[in-house]
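Laboratory data are not the source of any read-out in this text; all were calculated from the coordinates shown. For clarity, every value in this text was computed on a predicted model and none was experimentally measured. Cβ atoms are built from the backbone, for glycine too; each structure is taken alone.
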Structure 1
Amino acid sequence: MGLGVEHQFEQWLSAAIGALVIPILLFGKTGLLVPLMAGAMLLFALLFLFRLPVITEVHNRLGWVILGLVYLPFLLGHLMLLRMLPDGKQWIFLTLITIMSCDTFAYFVGRKIGKRKLYSAVSPNKSIEGGIAGLAGSVFGVLFVKYTFFPTIGIFDGILVGLTLGFAGQLGDLFESLLKRACQVKDSGTIIPGHGGMLDRLDSLLFAFPIIYYIARYGYGG
């Protein structure tokens, strides 16, 4: 997925600005995010104003650059915020295990008994049966974590957290599929052959990490 060779500079610049989000979050300077994003918006507006070869495509191409700046660095940056909480490591492993459980249950149940399409316009291979199994897998994942290394979470809370992460992960997966459909590509990249690209491994987590951060931060006094 990309904007073509004529906008490689903008793409690399967007990646560089996005990379600044990590040290900003690492050192707790979240107040710098607002001027960073505002400055990036103004900068890209000027670049597209004077460098755009196809004027009728400015909204699409500028939109892709801004989306890339927010979608990956800002959402994934919540992993850093989560790690800095008192129980950050436990929450991170809880999220990883829960999302993997969701994907595993959804995949195998969907292949075995999946009949009804979940959202065929975006992801024709996903089924309602697989989606429900994914939610069950998410709850299983959270409860597994509770009884192995994170007893702070209650059973009722664990069920709610599991369902929330299950929904978030599957929605993140569908959104990434939507982006691929929009770009008319099968895979988001070639860095991991046979797995659809790096973004396909992160799509569920991009939605899951921000949600679990705010649950941990405000629901558990992190």
Structure 2
Amino acid sequence: MARKPALASVVSRYEKTLESSGNLYAAVKPYSNPTWETFQGSDILHPAQARAIISLAFLQIVTAWEDYIESVFVRYIAGASSPKKYKPVSRISAAKDILHAYQLLSLNDKYSQKRNHLGWNNWNEVESLARIFFESGRPFTKLSQIEIDRLKDAITIRNRIAHNSSKCRSAFIELSKRHLGLGKQNALPQGFSTGKLLLIESNRLFEKNSTIKPFFEHYLDIFSSISKKICP
């Protein structure tokens, strides 16, 4: 009898990526603001370089999240349980293997992970898909509205890091103004970037009683906590 797909390695890989990204952020954060050494040219990193690295660390987190959701979703369809033995109540018979799960999700009997792609960056669509396969869509319907909103914002930030299109720039400007509490008529500081946004210390748009700290750390905490809701 074939073994059920395992989730332990999926969880471990995701958690290691979060840890690696968090460590990279912590390592370069001290260089993100200009110092006397910066002007003397003796700093290891220029502040702009440090902020760019922080943005890349954030991009790595969001990319890992999308891979994580896909991996967990297809394995649940194939009958897998979480490392702590959680298993969603399926509305269909379990797929016979991971490839079969992908075929069911895509409605494509020729589905190939190398050639085809499934999107996981719209949480409303993820929830709708989950309600087809699992009772009440759980655990994918367990995220709070704040978590869903910040997840959407994280993807907007990721898109701005990865792309320079006018659409991505406009979406990032709107998002930044919300994070900073600026009105639509107000301009962002000159040279404002994803790295600068992620380093701003605030708890705006996050839980009201949450610690005031850089937005990067708030988002890192969210990506850690919501992953445990999906795969408890």
Structure 3
Amino acid sequence: MERGAGGDRTFPVDKLAEDTILDGLRGLGQRLHIVSEEAGTLDIEGKGEALTVAIDPIDGSKNAVSGIPLWGASIAVSRSGELGGLELGYVINLVTGDEFWAEKGRGAFQNGAPIRCQEDTVIGLCAFEASTPSKHLNEIIRLLGAARRTRCLGSIALDLAYLASGAASLFVSPGASRSFDYAAGYLLVKEAGGVFTDMEGRGLEHEKISLQHGGKSLLASANMAVHRAALDILNKNKMPE
């Protein structure tokens, strides 16, 4: 149809999903500052403090239009406009209907049942995103090689939701990511007991929710032991042969 505010092509399914989400938010009567991939930034008038809502209407658009049945929607709510201020995170697999959500301090859930990240130290399945494979795969190849299995699903939100559910051990993305792509997943992983930093091990709590590519890589792990092992492998990747 056009280019969305986030810079990617907007397909009809993106527009339909975004319109549906925005209609629902307008009906809440809450004052909201919206950051959405297609519409950009907009304000909804209402009562109470202004909450920031990060929306990726369809995460996995290319899967959707290609007929690959793995795509979903992602919504996150922050009181401060930063990742550290996230209060709610919601991800839905729009093919299966599976819903994942997290509330700060109250845990993470899948279809109403509590979920937790993997608790052992095995690097079992490593999910990854490589928006420019010719550039980015080389940065993470040793980490992928250390895993028993790898998957590139084409949807960061669902990658992180499945990590929170215990299905994956790690998620890594060496390219610059936009906060609305991973905001809901960030809270899901944290509330499920996981660890989430950039690939240098630096925290992301002060990252602003915006339309801009933050320049930050992403590394999310099931637990601190797995995270430390992953950081060690990534650091070795930078060493000369």
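Overview of values
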read-out: Highest-scoring label, criterion being distance in nm of label points 7 Å out along Cα→Cβ at positions 95 and 167, among 1, 2, 3; value: 2
read-out: Mean count of other Cβ atoms within 10 Å over residues 87-94 - highest-scoring structure of 1, 2, 3; value: 3
read-out: Which entry (1, 2, 3) yields the derived value 67, 39, 38 for Cα extents along the principal axes in Å; value: 2
read-out: For -9000 (helix-only ellipticity at 222 nm (-39500 (n - 2.57) for each DSSP H run of 4 or more, over all residues; to 500), calculated) the corresponding structure among 1, 2, 3; value: 3
read-out: Comparison of 1, 2, 3 by distance in nm of label points 7 Å out along Cα→Cβ at positions 47 and 183 - largest value held by; value: 2
